[in-house]
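Read through the structures below before going on.
No lab work stands behind these numbers, since they all come straight from the coordinates. Bear in mind the structure is a predicted one, so any value in this text is a computation, not a measurement. Cβ atoms are built from the backbone, for glycine too; each structure is taken alone.
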Structure P
Amino acid sequence: MDPIASFESMLDGGRDDSLLRFSLGNALLAEKRAAEAVVHLLMAVEHDPGYSAAWKLLGKAQLAAGNEAAAADAYRAGIDAARSNGDQQAMKEMQVFLRRLKKDSGN
């Protein structure tokens, strides 16, 4: 069974948490299914607003789906979450991604 089908089976079975949604979003993004990944990553951060890795991946998925403003919003929220959790590495990475996004969009 492929990972996406396995994760979807878990969801269908009643399990629904931030890690499962993150994992499904990550698998979908790896398959270039960014819009679908966004849906699950939004659920991941809804389950756990402090999940900085999910915010970072949500920003990446939003960007891949062509939603630059939503990507910037995700990175900003992720920076706040990472700062609150003391996750300095994730915070620095998202700050770099946000700066690149602003530079590339001319803002």
Structure Q
Amino acid sequence: MKLKDPGTLVNPIVERKSFKGEEYLLLKITYDESVGSDVWYFYFDPDTYAMKVYQFFKGDPNKEGKNTGEYILLLKESTIYDMKIPKVRAWYYNKDDKYLGTDILK
């Protein structure tokens, strides 16, 4: 899914939230029922606005989705054709913080 797909609902309120001991600006994304039930969170550095973490749940994280989904930590940075992108993505389960794996951009 993309942020501009039909049925994407971007919460207009950006919150401040602590995640793993760091403070972030948090953007919540949900979808029309006809599209899906996933709930996505995007965590941004409050000073640089760089995305540092993204996270998803299969349903409401406070209800049926609470033990589902994953979070992805974005580490380091590479510049390719003047575009800054994460060099390292580390994946974890939401329910128990169990490590899943790491993608590294070479």
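Ranked on Rg/Rh (Cα atoms, Kirkwood Rh), which label among P, Q comes first with the largest value?
On the way: P: 1.00; Q: 0.97.
That would be structure P.
For structures P, Q, calculate relative contact order in percent (Cα under 8 Å, 6 or more apart) and state which one comes out highest. Provide the component values of the computation, followed by the final result.
Values: P: 18; Q: 14.
That would be structure P.
Out of P, Q, choose the structure whose coordinates give helix-only ellipticity at 222 nm (-39500 (n - 2.57) for each DSSP H run of 4 or more, over all residues; to 500) equal to 0 when calculated.
Values: P: -26000; Q: 0.
Clearly, the read-out refers to Q.
With distance in nm of label points 7 Å out along Cα→Cβ at positions 38 and 62 computed per structure, which member of P, Q shows the largest figure? Don't skip to the answer; put the middle values down first.
Values: P: 0.9; Q: 2.3.
Across P, Q, distance in nm of label points 7 Å out along Cα→Cβ at positions 38 and 62 peaks for Q.
When distance in nm of label points 7 Å out along Cα→Cβ at positions 46 and 86 is calculated for each of the structures P, Q, which structure yields the highest value?
Working: P: 3.1; Q: 2.1.
Structure P comes out on top.
If you rank structures P, Q by distance in nm of label points 7 Å out along Cα→Cβ at positions 14 and 30, which sits at the top with the largest value?
Details: P: 2.8; Q: 2.1.
Of structures P, Q, the maximum of distance in nm of label points 7 Å out along Cα→Cβ at positions 14 and 30 occurs in P.
Which one of P, Q has Rg and Dmax of the Cα atoms in Å, for residues 22-69 alone, as calculated from the coordinates, equal to 9.3, 26? Can you show the working numbers first?
Working: P: 9.3, 26; Q: 12.0, 36.
Computed on structure P.
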